[in-house]
Structure I
Amino acid sequence: AERFYPSSKLCSCCGNIKKALKLSDRVYRCACGNIIDRDFQASINLKGYGERFAS
């Protein structure tokens, strides 16, 4: 993924980007109801990124 891809700021459910998310925020909470560990969220998003662009 590109250097500034927002993998941990991007909701894996609805695609909303939370720009104000601080590094100290370890749990991602989205308005759509998604509540998930920030690192796990990033891994889901990076997996999806790889699947879309690795072909």
Structure II
Amino acid sequence: MDIAALSVSMHQASLGQSISIALTKMSLDSTQQSATQMMEMLQAPHPTLGNSIDLKG
């Protein structure tokens, strides 16, 4: 294998790895944002929560 072909092959492998890392980071950011939104939703008080009591048995 000549030097030029080896260089191209190594560059392609490096590019593929960089793309994989970038996609993983995007996925982690999206997951973190979704988790944050869910936590905010669960912590927000519901406007009618605690206003009535169901006494039916």
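Comparing distance in nm of label points 7 Å out along Cα→Cβ at positions 9 and 33 across I, II, which is largest?
Numbers: I: 2.7; II: 3.9.
Comparing I, II by distance in nm of label points 7 Å out along Cα→Cβ at positions 9 and 33, the maximum is at II.
For which of I, II does helix-only ellipticity at 222 nm (-39500 (n - 2.57) for each DSSP H run of 4 or more, over all residues; to 500), calculated from the coordinates, equal -26500?
This value belongs to structure II.
Which structure, out of I, II, was Rg/Rh (Cα atoms, Kirkwood Rh) derived from, given a value of 0.96?
Answer by label: I.
Only the coordinates and a few stated rules stand behind these numbers; no lab work does. Owing to the predicted nature of the structure, the values given are computational and were not obtained by experimental measurement. Cβ atoms are built from the backbone, for glycine too; each structure is taken alone.
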